[in-house]
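Just so you know, all these numbers are worked out from the coordinates, no wet-lab data involved. Because the structure is predicted, anything quoted here is derived from the model rather than measured.
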Structure I
Amino acid sequence: MGGMLRWEMDAVGREHLELREVPIPVPARGEVLIKVGAVALNYRDKMVVETGRGLPLRFPFTPGSDLAGEVVGLGEGSSRHAIGDRVISIATPDWIDGLRPGTARTPAYQTLGGFYPGVLAEYVAMPENWFVRAPGTLRDWQACTLPVAGLTAWFALVERAGVRAGDTVLIPSTGGVALFGIQIAKANGAELIVLGASGNEARARALGADHYIRRDREDWMEEVYRITCDRGVDHVLEVVGGAHLGQSVRLAAVGGHICQIGALDGWDISAPAMPLMLKDMTIHGIGTGSRTALERFVRAIDRTGIVPVVDSRYPLAELEAAFDHLDRGPFGKVVIDMAA
């Protein structure tokens, strides 16, 4: 079927990344061939390349998990999608619905671009169940941001915490998941308090932030109490982690929900037990979401008009520059756009 370009590495480390010309794959039974339109980068992708993150990588390894593209070939017995369908990938393809797979001893961490091969290529051939219909309202370079960042925010706020009209939501960041969280919470009728750098206030308010607090304010927690008249917030999208969880516990309302997502402040989280118990709150551990949840999110995207925030688009050959951009802290997602 001819050749294509694909990023591969034969060992862990960015110095081992190579853009290679390889044959276009042929879809096996139950697979689909996808012409990749765009791939969104997550910080996790960069860390997998640089450290392996303890995953059983199979070399040559291709990174990346979040694609949007078009079905251009069907393997024998494949019927879930049709030629010409626009689709997006499922980052955790084994998680169809309900509870995530795994056990108490061994939580599941089987994702694309890690346990499974990645998608930073012009074409990929993968099982048909690993893709869902893309939103009709978004272009590929926008839709590719949904499988991890978008779904994580959706699964946390809607599927687990149950955000609803009249609730107050605290989002202590303006990163990729946080920006989706602002838009999702606003679409559900919530009041938004966002914590971030001074330079991001106008953009955060344009997305739906009702209140914006500069993160360098020493009294930022007092400001949250003031805004909520001491009642506290109903939901926290906790993307910082570490000791910041303790601040979220103090700010949560009685019966509040904290969605623990990020580890920007470290993998060991801590919180005071007394307010946690006395306020009868719930802490949800969030790691992306299921295929069924992603399908619901896609329908919500088409009905609400949510548009993902994309900071920058790079061509496939400039992956390393795109990773460097991630290190600089973009406002929105960094995307590899095959049309760029």
Structure II
Amino acid sequence: MKTESRTLAFSAFMALLIGCAGIAATLASNSQAILLDGLFNLIYFGVALVTIKVSRLASRPDSEAYPFGYSYFESLVNLCKGLLIFGVSIFALVDAIAALLTGGRDIAAGVAVIYALFATVACSLTAWVMHRSLRFVKSPLVEADKSNWVVNSVISASVLTAFCLVLLFDTFGWHTVLPYVDPLLVIGVVLLCMGVPVRMATQALHELLNKTPPSALTGPIHHAIEQALADVETEEVRVRMVRPGRMLYVIVHVVLPSNTSLNSVVGLDALRTQLDQHIRQCYSPVVCDVVFTADKRWAAPSCGELVEKQR
């Protein structure tokens, strides 16, 4: 799929399909591991509907109501996704521990195996579609969905393996072990995959708090600015960057000597265009604001990373 909206709509449809199948399979199998998977997907379907709306907002220009655009909505949605997945995981973990302490839980392994096989195939297919879409769509929303489906695939595959073991244990007559397989499976899956929602929510929170992007992004931008200003005499250059969602905001303060030859608005605009072009070669979409001054106090009132020229 080559468009963001179609990719997200496909993700939402698959979440609804697997969620409904999970709830139906839970009624037939009495498995809390399947219930966890079903609830996880139904909750994700609800969030996916909001995600589709936000993806359309994020492509809009700024407005009087939102003068810096709608990119922060992307970070907000990813934060909600991470917190929802984390909350469902904690609920499932507590329930599984309670089941272990009260003698385990009997399940119908045959139905559980059929559901787990279906869920594994469906989640893996969806994760593959998300991965392919990222070749054409550069979207943090699709990237977050891909991470979700990869985790979901691992969960479903683990559930399938465990339920196959239940059938095997039943064949060998190890009936005392069977009630503990389902809660142990839930605990193992939750502990294995807990890092994904935590990382997703943490990154989104950093974006909402305007934390500087990682050095893998800021490093090339600094180098591009340095190249753009290589032939210009400057006293100091300071750069500030934030990246809410997909949009990168770059503010460049250039301190020029008081006797600079760039003494016309046309000349400064040409230099501003040059800076913008170099930055866009590293990242897009980007909003680049360039401020020229002869007074260092306007460049660094409180922060801003200093870009040193290579001599």
Structure III
Amino acid sequence: MTVSRVVNGHAKVRESTREKVMQAVRELGYVPNQAASSLAAAQDVRIALIYTNPSGAYLRELLLGALHGAERTAAQLVISSWETLDPTAERKAARALAKSVGGVILPPPLCESKVVIEELTKAGVPVVAVASGHFIHDISSVRIDDFLASKEIVEHLISMGHTRIACIKGHPNQMASQRRFEGYQAALKEAGIARDAELVQQGYFTYRSGLEAVEKLLSLRKPPTAIFASNDDMAAAAVSVAHRRGLRVPLDLSIVGFDDTSAATTVWPELTTVRQPISSMADSAIDILLRAIRRNGNETRVVVDQVVAHQLVMRGSVAPAKTAAKTRS
């Protein structure tokens, strides 16, 4: 116990004893086993991951990260779907959940549910929002800057000569959807491109909603030369519709997505997209929760807002706009 206190930096050890222990540590070349420390700290800790996300590819990345984090720390991971619950049922489910777990991971859109957050925080249960569109002051979060990421990928389309760029918005129940749309608008404005309302279609982060949105866009009298879809599922749907209409991607139509899930590489051509490291974000959420649980009310509650880096991933779904290509030649 004394060795453990010294190695872990606890203050309640006499200085003479601390020096003896550290001398033995140096002589033996002792290195603490971090895996064992994590195991001891996380044993019997139950962490819940609750989801209602419609994207199977997104959910896969989320689960892989959470499972890796749970395995790494020996925490018990409880996974549950609240797909069919209305706000009243969500409140009841959150109240019951608070009695059986030590911490909760909330991905979109639940991470923005006021009733769920209220019930969990009221019960003193640490919560981490993964991929929320903005920082929610009552709970910790691991997220990217959705505004900046979407602005950068639309700027990439503009740099390729595209000026008629459509946007398929994400589900309106998520702040990330709004932030991505704002990034799209900002990129157009800075480039001096007037926003055309008919080039904006509402999507819901599902493949089917992407199909419907792209059919409308490509039926316009003057269709877009490029499409920014707010996630990869809808971007993959855009590729499908373009092929069915005999359009060549990217020569006739450039398409970009968001998230860099498996959907981005299961279509042809593979999608240029924004990499949001969903898996590692869920893994990090486990660590944030465990730190909060270890405090166990002995310290002031600490809320963490961890903004991680995104990355533009260039693949084969973007080419210069035809007018730009002619000018260059």
Legend entry - mean projected area of the Cα convex hull in nm², for residues 154-289 alone - highest-scoring structure of I, II, III: II
Legend entry - Of the structures I, II, III, the one that -23000 was derived from, the read-out being helix-only ellipticity at 222 nm (-39500 (n - 2.57) for each DSSP H run of 4 or more, over all residues; to 500): II
Legend entry - P(r) over Cα pairs in 20 Å bins from 0, in percent from the coordinates reads 29, 45, 21, 5, 0; which among I, II, III: III
